[in-house]
1. Given that relative contact order in percent (Cα under 8 Å, 6 or more apart), derived from a single structure, equals 24, which label among 1, 2 identifies that structure?
2. Which of 1, 2 yields 4.1 for distance in nm of label points 7 Å out along Cα→Cβ at positions 377 and 393, as computed?
3. Computing Rg and Dmax of the Cα atoms in Å gives 25.7, 77 for which of 1, 2?
4. Name the one structure among 1, 2 that helix-only ellipticity at 222 nm (-39500 (n - 2.57) for each DSSP H run of 4 or more, over all residues; to 500) of -16000 was derived from.
5. Have a look at 1, 2 and say which one yields 6.0 for distance in nm of label points 7 Å out along Cα→Cβ at positions 153 and 257, as calculated.
Structure 1
Amino acid sequence: MGRHRPSSFAVVLCLGAAMASGTIAAPEKGSADAPAESARITPKAPVPDASALKAATKQVDAVYSKDLANARNPGSKGALAKKMIVAGVEEPGGSATRFALLALARDTAAAAEDFETSFAAIDELGKGFQIEASQMKAETVSATARSLRTPGAVGGLITQIDPMIEQALAADRYELALQATESALAAARHVNDRGLIQEATARSQRVKAIEAGDANARKALGVLERDPSNADANLVVGRFRCFVKGDWEHGVPRLAAGSDAALKHVATLDLVRPTTPEVQSELGDAWWGVGGKESGDVKWRILDRAADWYRKALPNLPGLKKLTVEKKLREFAAVPGPDRKYGHELIVLARGAVDRRENGAIVLHDGEKVYTAATFAPPVAFRIVAMTDSTNIRIKYAADQIIFNWEGNPNELRIDGGPAGGRYTAGAGKVPVKAWVEINLVVMPDTMVISVDGKERFRTNADFSQADMPLLIFPVGSIVKVKSIVATRPLPK
């Protein structure tokens, strides 16, 4: 059995021993895995001791040795790992067999570059045992990052660790977030993919910047303990809490006591909590002006605050002012923010047949597909830049397929399946051949709008509210290149 065991399985035993000795403890408040204080906490079992775990692992090895030997490709290994998870969950809670099964599932999936399944196994371990799931995920990523073979595998890894990084940042676990981001960067460099390297570098720099901001804020809090009215220290703490952590409740009073005149003014207005639409809109304008001077996540946080006040004011604003606020909300929807699902280039993290690339574009042959790692629910607006060498650019979102250049009638836009299925439109489906086109697909809970190169081709009303899926692109009998996929949040009508 030993020769069939995934290469990272030794990490399981090391972690098991460390957890058994107390090195890795149950999550506490401030942990990346800490539950809400109001949640009912089910007692967790201690990690089995080394002797019990060794015996259970031997039993699991005997049961799965043949299956592991026969699992010769990533797909079959991932499927086997899923079966192990099911078997592990069926074992008695807290048992060494349960731990050994889930641990083997974790490493089998990781060896197959299926981090979604690997992390699912870790989550099951975290539900029943006194471990910190986020720490175990980080260790798994570190152990496997440099063994990944393709950009697609690295993209899948990044997709899975993003939520863990955000949880770690929210819990001020910067060392954990940095460990995960550095592993992602190492993996991107290993496969030598420029887009992934840029994405991972930006993520690592963001974590380091937040950690540095936290250190400065803590120093400023020390000053405020001695001098609560110190304006410079209040500014530092206020900026960090509002613009980095999104803690406006505790940050706005600090800004109002700070040394930046513009921020002091708008924060003082914010503390009043205006209730009239005119003043709410003016407060939104004030935050919008502040945000225009910033960049990156800080800009998004400030504009998000402006958008909150705009949304409060919008229903009761008069004509021209209402149109102006709607325009700003649309502008905000396109601003990249901490939620990596929206406003970012999704082609970098796409899944499917992603390994054949040409000048940064993914090249799809007949029978291949590419799809977003994340799922989306309306309202959502997709911007797709693609090219076909002949026929059939097919898109799947809120429908089984939306077809451009259909081989049966290239001029007809076809929509098959879903709430708008069968609503074919003559003269709306033709796109140029061997030329990049920009396709915009906007799906609201009750509306779908399709445009090509800025011109509306199709609009229909139906109930799209239940759509919650990735966006998928594929050719049929053609070669399709996909250069860009970006999702934004459109303003609900």
Structure 2
Amino acid sequence: MQYSNFNNHKKVAIIGAGPAGITCAYQLIKQGVQVDVYESSSQVGGLAKTIELWGQKVDLGPHRFYSDDTRVNKLWLEVAGRDYKMVKRLTRIYYKGDFYCYPIKALDVLSKLGLYNSFLCLISYLKEKVLPSTRSQTFEEWVTHKFGKKLYEIFFKTYSEKLWGIKCNELDADFAAQRIKKFSLGEAIKNMFRIKNIKHKTLVDEFAYPLNGSGMIYERMKVFINENGGNVKCNTKIKKIQKTGNRVTGIELATGENLLYNHVVSTMPITSIIREWNDVPDGVKDCASILKFRNTILVYLNIDAQNLFEDNWIYIHSGSVKTGRISNFRNFVPELNQGNNSTILAMEYWCNYDDVLWGLNDTQLIELAKDELNTINITKGAKILAGHVFKIPNCYPIYNKNYKDQLKPVEDYLDQITGLTVIGRGGAFKYNNQDHSILMGMLAAENILFNSQHNLWEINTDYDNYQEHSLISATGLVDIN
């Protein structure tokens, strides 16, 4: 259905060409809206972009597209066409020299931790079932209640504190509720003793992956937008969103140029929006100043070997190294390697602006990654041919304990601003995956086009508010209603 008579008069600016922003632009341009997308970097895709290194393609860390929302899957397939493959998912935890299945499996834990430690895990789990913790406000409390203290300390504590840079008793339980989902040790134990496994949802252990990397989807959206009257402007930084009173009037570029728009969709950090406005109430500004984001450093190493390990990525649960996750891009689709015989690994480090890590130069970071790879010893001494560093600011909204007390006044204030929509990880301060960012972009477009009144603050990794469910298979959509 077209709404050209109504929408041709709309002029929309979208700040940020990550999954949320570029999806919103893609949907708007199909309905005849004049759209300009402003991206500060040289490529679209945001945290899901794909870059070229040493004749191969790699993502900014591992990306697994998976959704059971038919709306999202149809859009993804509309863009991907047949240019994707299904990838068997294997992600494990590296702990004290052993690889543990993730999600954890009771028999796997028993065989590797040994009888004594496994017994302690079981006792601490049963203790929580008999005398459960009275509160689950923090990540530590939530996971301990779900798995027991011992398993929390082994399989959750170290990694989570690396990622967030705060103690787990200072991290809000929201992170656990959104990421660990409906899984417990009890379920793992029940599965261990079943003669036949319960039939899981179709394809739950595999994911759809574009042949040219996760960024292929967003590059194709960019081409479509540019070919249909829109403009995707990379290497263009935004200084601020302009407004008069409670109405948005346009944007100001970093160059000082002012541009008029009827509506602005922003994926820039929510804190950056508030900081640039002079008329924000002090209480709202104070709340926004407390909200923080975590940065990521990716160190890519080109390894002169092919069969290093079989995982797509590994979680490193060891306090002896700073890296928290290692991705192996040879284990996604062969098209990424483009005939090369080496393997590119991405070692992830998380830090704040004032951390020593963020201030290290590329040479220092590459040497650190090399040393830690040798310490972990998962590459069996294979020669490291080259290294490359990619620094990404403001990747993860930090869910400090009771962070919603600070976020809610900011949300309420922004809801009063006419002509403004904030989406994406940065704009909505939500730790979303690709699929939920895509959904945010789709629903934001519907709000602009049809005044649909979707509450975008509700879209999160545990969001499920749609009746049609399906999964992507090798041959297209599979209905799972």
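1. Working: 1: 10; 2: 24.
The read-out was computed on structure 2.
2. Details: 1: 2.9; 2: 4.1.
Value 4.1 for distance in nm of label points 7 Å out along Cα→Cβ at positions 377 and 393 corresponds to 2 out of 1, 2.
3. Working: 1: 25.7, 77; 2: 22.9, 72.
The value was obtained from structure 1.
4. On the way: 1: -16000; 2: -10500.
Source structure for this number: 1.
5. Working: 1: 5.3; 2: 6.0.
Label of the originating structure: 2.
The numbers here are math on the coordinates, done by the rules we state, and not lab data. Just so it is clear, the structure is predicted and the values come from calculations on it, not from any experiment. Cβ atoms are built from the backbone, for glycine too; each structure is taken alone.
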